[in-house]
Structure I
Amino acid sequence: MKKIFTLFLSVMLFSTLIAQEKPLGIIAMVPEGSDAPVIDGQLDEVYTLAEAEVYSIELNFQEELPTLGEPGETNWRAVYTEEGMYLFITVTDESYWPSWIAGDASYLRDKPEVYFDVNYILEDGLGCQSGSAGNQGHYQYAPEMSAENVNGELNVDDAAGGFSYAFMVEEPNYTAEYYFPFEYWVNNEGGPVDLTGDVGFDITICESDEGDPTDPRRRMVWANIGDAVNGAGQESWANMDDCGIINFDGAEPPIYVDEINLSVDGAITEDGQKLQIMVEVLPEDATSKVVKWELTTASGKPATASIDADGWITPSLDEELTIQAISADGFVYSNEIQVSITGQVVTMEKINVIKNGFFDEVDSLGGPGDMWYGANDGTFLVVDGVLEYSQNAVQTNIWDNGVKQWITIPYGRKDENWVFSFKAWADADRTFQCKIEDQANGWATPGVCGDPRTDGTSFWPAASMSITTVPTVYTFNLTWDNLAENANIQFNWQLGDDATKVYLDSIMLVAEADLALLPTSNMEISADEGFKVYPNPVENQLTVEFSRSNVTVAIYNSVGIKMEEEVVFGNRHTFDVSRYPKGMYFVKTDQAVEKFVK
């Protein structure tokens with residue numbers, strides 16, 4: 001029955017492909033290569049042997065006037081193999097001025113941007129801004145140039161299915177070479193790309209020269225000049241309807257998944273232990289073997305464990321899992337298997353949605369690591385466990401420079417209460433924004449916070465929030481009332497319109513139910529004769545008295561963040577808690593803990 005249905009689906013998709021229409025545009029043919037080129041930014045013989053045509057990138061976007069040589073001097077060519085497409089771009093420039101030298105947002109300065117639309121219906125009014133990579137069949141590839149990747153070094157993006165690229169700069173000119181794995185591409189129906197039909201495609205070359213203003217916005221394109229009737233004035237990132245088309249010469253139709261089988265050997269019994277689920281996708285020559293994973297628990301609650309594309313389970317809490325794999329098009333389901341997870345120690349690191357939010361990890365460049373996108377350009381450095389943000393100059397927009405992270409909120413937990421907390425201060429009073437937005441749904445705000453410092457529809461006010469020179473912990477209670485089932489959420493600190501240095505620490509986004517699971521041995525309320533905290537509740541000044549002197553005393557909030565710490569040489573100390581948000585707090589010494597309410 002499955003084979004009959006798959007055949008029926010193939011016929012329907014082919015019929016849809018024949019029926020589609022596309023306005024007049026630019027069409028290119030991509031030949032099959034005899035071998036895979038080496039991704040190093042240098043032109044391999046493979047392109048010549050395959051007789052890959054050279055296509056000129058010479059159209060100005062809108063009224064912009066880039067300086068990229070004579071027609072034909074900036075161009076592209078491509079070949080494909082069974083596994084993926086290889087693209088080689090040559091850029092002839094008058095002045096090489098990328099963002100890592102100019103010190104501002106990468107989309108304003110020298111770099112290529114590559115776009116694909118792999119849907120059967122190409123005229124859908126959508127672009128890559130409509131969602132994450134691959135959402136609704138649209139893909140943008142626009143890695144930044146940096147001091148470390150302009151000498152032909154291979155860069156691989158595992159999160160994008162093995163997308164690879166290399167830049168080779170010989171100022172003022174440069175080349176860019178890419179590999180796009182077909183297996184990663186999924187159309188808006190969840191199926192693999194059909195290489196026998198039209199594929200939407202475009203290239204934008206972002207260009208600027210030294211001395212240009214902050215926002216030169218000069219671009220040259222292969223096809224979408226941004227002034228046609230469909231998607232008038234819109235760049236490919238916003239709308240790909242006016243992009244060009246590529247055809248893959250001699251390509252075969254896709255082979256659809258017919259069966260998925262799962263198996264597992266053992267259970268997870270130790271804290272942090274990983275376990276791999278073995279997956280067999282049939283037929284063996286299926287065009288795309290990418291599967292979606294579904295994790296449920298015996299209790300009916302959303303699973304806290306995660307599973308990667310290769311089937312490796314990373315545990316978080318003790319739970320009994322039921323695991324199933326589904327083909328990318330959603331038509332073929334695997335058998336269900338059970339995995340028992342025990343022996344897990346609950347820590348803040350595990351339950352915190354924000355990864356490396358305490359900045360305990362530091363990469364080789366002194367930044368907070370790859371989990372923080374946009375933080376590895378030298379403007380964000382981790383110093384003594386604190387993220388320090390510095391920029392060379394004020395940017396045009398607050399969003400032109402920031403540090404971001406993709407986060408996942410299980411849809412099954414949308415009705416729970418959550419706590420968002422962080423510590424922030426700056427070298428001088430300034431403002432900034434923290435946006436939590438759903439890229440898969442038009443940058444909608446997926447949650448609601450009733451705190452008076454917000455507008456009730458966002459985790460942040462419409463206007464920027466003010467911070468001062470005093471390290472301050474900010475805490476917000478929120479829910480995910482607007483969370484969509486297909487949400488792809490970006491957590492983004494936007495800091496670009498003010499060059500004042502900002503300090504960030506202890507960033508947490510945690511479900512209240514998970515907080516209750518944390519071991520409390522180090523926060524147990526215990527008696528210490530003579531240890532007094534008053535008044536309780538408190539408004540502004542909290543007095544702490546001890547029966548002894550030379551005591552180190554710290555105040556923690558309800559989620560374990562240290563608010564402040566003092567060494568008290570006498571037997572009394574007064575803390576100014578007027579800046580503290582309302583809630584429960586703990587005063588802790590080496591011998592006892594007392595709680596108070598603000």
Structure II
Amino acid sequence: MNEELKTTEVEEKEKPSNFIKDIVEADIAKGKNNGSVHTRFPPEPNGYLHIGHAKAICIDFGIAKDYNGQCNLRFDDTNPIQEDIEYVDSIQEDIKWLGFDWEDRLFYASNYFDNLYAFAEELIKMGKAFVDDLTGEEIREYRGTVKSAGKNSPYRDRSVEENLDLFHRMKAGEFEDGAKTLRSKIDMSSPNMNMRDPIIYRIKRAHHHRTGDKWCIYPMYDFTHCLSDMLEGITHSLCSLEFEDHRPLYDWYLDSLKTPCHPQQIEFARLNVNYTLTSKRKLQKLVNEDVVDGWDDPRMPTISGLRRRGFTPHSIREFCDRVGVAKAASIVDVAFLNFCLREEMNHKAPRVMVVQDPLKVVITNYPEGDVEWFDAENNPEDESAGTRKVPFSREIYIEREDFREEANRKYFRLKLGHEVRLKHAYYILANEAIKDADGNITEVHCTYDPKSRGGWSDDGRKVKGTLHWVSIEQAIPTKVRLYDHLFTVENPSKSESEIKDIINPESIVVMENAFAEPSLKEAKPEDHFQFLRKGYFVADRYDFSTEKLVFNRTVGLRDSFAKKDKNPK
């Protein structure tokens with residue numbers, strides 16, 4: 001069921017231009033890099049990918065695809081303390097699920113540890129790197145501030161021979177963690193703090209998930225990244241805007257080492273979404289403190305969380321494409337992501353009936369023991385979707401909120417003395433509310449009009465209200481999880497409150513006693529549906545089974561997102 005929603009192929013369509021494309025096209029026109037385009041996506045395996053990474057993936061792989069180029073997947077695995085093979089596996093799964101393929105170009109920064117060590121030695125021999133004995137705190141003190149210049153380390157003028165000897169001994173494990181670092185020798189008075197003799201290598205005894213215990217020194221990101229790009233023949237190194245100030249250092253390493261190719265770093269604004277965190281460190285805290293049920297909790301902005309919530313590869317790619325590529329940072333309304341999902345699901349998702357908070361209705365004039373089967377359209381937007389059979393009997397469930405004993409004229413659902421239409425079935429008239437000893441309504445007694453079969457009367461009378469329902473005898477017990485924003489504040493990353501104090505207590509509401517129409521017995525994990533009048537739901541990819549149906553609400557049928565904002569800039 002719903003197999004077409006699981007495609008991982010990226011749709012062919014013309015995408016609007018942007019400043020990155022302008023740069024790439026100008027390079028191709030000039031014959032730069034022999035007219036080739038080669039990008040890379042370089043995640044750190046220290047957490048799961050999130051919606052911000054989805055934009056970077058779409059840009060990195062998308063630019064390569066648009067110009068018949070290639071895109072590598074390269075793990076920046078230079079900090080073994082925070083890395084785990086679980087993250088490596090999840091990142092690969094997420095990228096493939098989004099519909100992108102690195103083919104045979106899977107690399108790791110650790111592939112180049114020997115090369116990077118040799119490059120560091122070369123910088124030492126050139127007098128452009130030195131071994132420093134300052135502690136981390138002292139290095140920060142010597143670096144100065146954005147308003148005042150730093151000062152040189154007292155170890156900056158060591159000889160080439162001494163620096164080489166000390167660096168070799170660092171590699172051999174003769175010194176304690178943090179006792180020494182290898183630093184670039186650039187300019188401690190530079191207005192760019194990244195150029196004030198940045199660290200190249202630090203001592204860190206930690207087991208690496210790929211190299212084991214071979215190394216006790218590890219290269220820093222800025223040194224590793226540009227040289228890994230160079231070794232892979234990357235032409236356009238696309239990264240988020242926070243690395244703009246790192247670009248002079250990126251270029252300095254490549255220029256100093258006179259590398260055979262010089263990739264061009266280009267920065268774009270990262271994707272920020274309201275009511276959402278896109279910091280792996282903060283997301284890790286949510287996981288570690290059990291605020292959420294893991295990285296793939298459907299309330300998380302991780303790709304695996306969005307997938308479990310019911311977002312599709314197409315909806316996420318469409319969201320990233322429509323948000324566009326810009327230089328200026330901005331915050332995008334999460335309602336726009338919801339809109340992209342609704343737009344897809346409206347055409348693709350089968351319609352079904354599920355009652356989440358059931359109230360029993362007895363149709364007193366309907367023959368006991370009889371069952372009728374009605375033809376119900378699967379999707380009014382798609383005639384080819386066909387129909388399904390829905391059973392009807394004397395006793396049915398409706399939503400508890402769909403009945404009131406008394407209500408004003410603007411209440412078009414079921415109330416005493418008034419009729420409503422049961423979707424696909426009959427008109428029913430509410431006659432009596434049955435209550436328990438505490439005054440709670442336990443069931444509603446109604447009569448039906450046999451001449452209104454199919455939900456239409458032959459006498460021309462109009463009934464404004466239409467309800468979804470399920471036949472009790474054939475209903476399937478179901479659990480429904482209703483998800484909402486995880487945070488109560490629009491910009492949680494700027495909140496001064498503790499994370500636990502801004503968690504939305506209604507970010508998940510579980511309806512344990514819901515009932516579904518029998519056709520859903522055939523559903524499979526990750527099948528998508530529109531629950532009539534309730535929203536778009538997905539069968540949970542882990543908890544769903546034929547014995548207990550479990551559905552997650554992806555989005556409601558509508559929200560406050562304005563039509564005029566479909567293509568925000």
Structure III
Amino acid sequence: MSKSYPRLLASPFLASSPHLSSLLPLFANTLWYLSNLPESLAFHLARRNGSDVQEKLLLRLLRRNADTDVGRRYDFASIRSAAEYQQRVPLSTYEDYLPAIQAINEGQSQVLTQEAVLLLEPTSGSTAATKYIPYTAALKAEFQRALAPWLVDLFSHLPGLFLGQAYWSVTPVTQRNQRTLGGIPVGFEEDSEYLGGWQRHLLQAVLAVPPLVRLIDDMETFRYVTLLFLLRSRSLALISIWNPTFLTLLLNRLPDWWPLLATDIATGTLTPPGPLASDLKQQLVTFNRPNSRRTAEIRRIFQEENDPAVIHTRLWPHLRLISCWTDAQAALYAPELARLFPQAQLQGKGLIATEGFVSLPLIGQNGAALAVRSHFFEFLPVHHSPFTIHRSQLPPPLLVHELQPGCQYAVIITTGGGLYRYQLHDLVEVTGYRGTCPLLRFVGKESYISDWFGEKLNERHVREALDVICRRYAVQPVFAMVAYEPLAGAYTLFIEAPTSADETLKQMGQALELALQENYHYRYCRQLGQLGPLQVFRIESEGRAAYLSFCQSHGQRVGDIKPLALHRLSGWAQIFQGQMVMLG
């Protein structure tokens with residue numbers, strides 16, 4: 001297939017023809033499915049002998065990068081086994097790569113990989129500092145080797161996906177056309193570039209929301225235009241996002257905006273509530289051809305129904321699956337999304353980081369499958385104590401065939417992008433095995449610590465305590481998070497729970513204070529008077545929106561801001577609307 005053909009599939013000319021537009025999703029999705037079949041088959045064959053596949057993958061990677069700065073330093077050319085690799089190359093963190101990243105920034109080649117660095121992708125996770133991860137053709141291929149079996153599994157189990165459009169996470173970019181001093185691009189142009197090549201163009205042929213939407217700077221305008229294109233798509237079958245609250249916040253605008261949105265769909269116009277650059281508006285309008293039939297249907301649905309779940313089911317009757325985070329703190333928000341879309345199956349993402357693709361979900365399996373053909377993986381056992389993770393007396397990292405069901409491990413990856421024995425600081429729990437490869441559940445960040453006075457509170461400890469306390473008091477919060485408030489000199493539980501009485505929230509605060517004192521360091525800071533007793537702040541409304549906005553103002557991308565039970569930033573009492581209900 002020529003490179004120009006997939007571009008033709010997505011052209012407005014083809015989309016303007018009703019007959020062709022109805023066949024386009026089936027044609028493009030079928031081609032996409034067939035193109036992923038070979039990689040999917042290779043993945044399932046590899047799961048039969050995971051340890052052998054992993055070692056061969058590692059040795060190929062080391063040979064390929066032997067003549068680089070890092071390869072010469074550790075003599076990659078002479079390494080003959082995974083055990084020898086573990087003995088010779090030390091564990092690493094991002095800080096260990098700062099000199100190499102700086103050299104790559106300046107345009108130096110063969111620093112971490114023999115291949116050229118295509119771009120530097122900034123992380124936008126929960127840590128404050130921005131990290132820049134080198135992307136090579138090999139690393140992009142490793143991502144595709146994990147995406148392929150996931151996509152084939154989806155389409156095989158849910159054949160209705162062949163006939164519909166998809167919404168893949170499109171989030172506003174914070175910086176455009178940025179390059180390093182050495183001329184290397186910073187960041188993908190759009191999320192679908194993770195796919196690469198002509199497969200990306202096949203995806204664009206069935207996208208409900210044009211990738212151009214990412215260029216909108218104003219958040220309300222971004223939400224309006226995104227909703228407009230989602231409403232246009234009656235055939236929407238698949239939604240792939242990161243944070244579940246990203247979608248619920250979009251839907252919150254529908255009751256107020258639907259009349260104006262319907263008018264825009266009828267007339268082929270764009271009248272968002274905020275600013276929109278004229279040149280970008282011109283381009284987006286070409287995708288919004290007048291559609292009186294869909295407009296009449298939208299108006300009829302909103303006039304006849306009041307229940308959001310019924311409205312969404314009628315608006316998008318062919319929606320079959322929503323892919324998003326469902327583990328760790330995201331588990332708090334996923335049930336609401338499931339309630340709002342009863343016609344669709346909710347599927348957890350597995351573990352995907354900017355640095356690498358760790359695990360992928362497969363329908364019918366209790367856990368996400370390790371992406372055994374993508375990177376070389378090691379797993380560091382951790383103590384079960386949720387607030388002290390010590391490694392001094394732990395055994396060395398384990399390989400894929402050495403893990404035990406029910407145990408938790410910190411993930412270490414070696415990738416084609418030039419990260420060697422890199423600690424992701426993500427924790428997973430082994431839920432079982434399929435063949436010789438483990439099934440994993442994401443538990444949380446390993447070392448996300450809030451430490452103002454030596455209290456060393458761990459996000460995992462706080463999350464587990466919150467889960468227990470919410471169940472004990474039968475509270476289902478819309479939003480819940482703990483953070484230190486300097487003006488109060490104490491940690492505060494920020495909670496949005498409209499149906500719970502103040503007295504219940506106070507009791508929850510007292511129980512959480514006792515749980516935090518299970519941490520020796522926190523208890524010691526309390527005894528010294530460095531910390532006051534935990535406070536409780538009732539959020540009146542829009543807690544998730546305020547959280548996302550505040551995180552975005554600190555440089556994070558809206559679409560993949562992670563929900564956290566414990567946040568290291570402070571000043572949230574001035575961000576959330578509400579008041580204190582408990583003072584120590």
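General observations
- Looking at FRET efficiency 1/(1 + (r/R0)^6) of positions 299 and 483 (r between Cβ atoms, R0 = 25 Å, to 0.05) for structures I, II, III, the greatest value goes to II.
- Label whose coordinates, when log10 I(q)/I(0) by the Debye sum over Cα atoms at q = 0.08, 0.09, 0.13, 0.14 Å⁻¹, for residues 219-426 alone is calculated, return -0.48, -0.61, -1.06, -1.11 (choices I, II, III): I
- For 0.99 (Cα Rg over 2.2 N^0.38 Å, calculated) the corresponding structure among I, II, III: III
- When helix-only ellipticity at 222 nm (-39500 (n - 2.57) for each DSSP H run of 4 or more, over all residues; to 500) is computed across structures I, II, III, the figure -7500 traces back to II.
Taken together, the values in this text are just the output of simple stated rules run on the coordinates, not laboratory data. What you see is a predicted model, and the numbers here were worked out from it, not measured in a lab. Cβ atoms are built from the backbone, for glycine too; each structure is taken alone.
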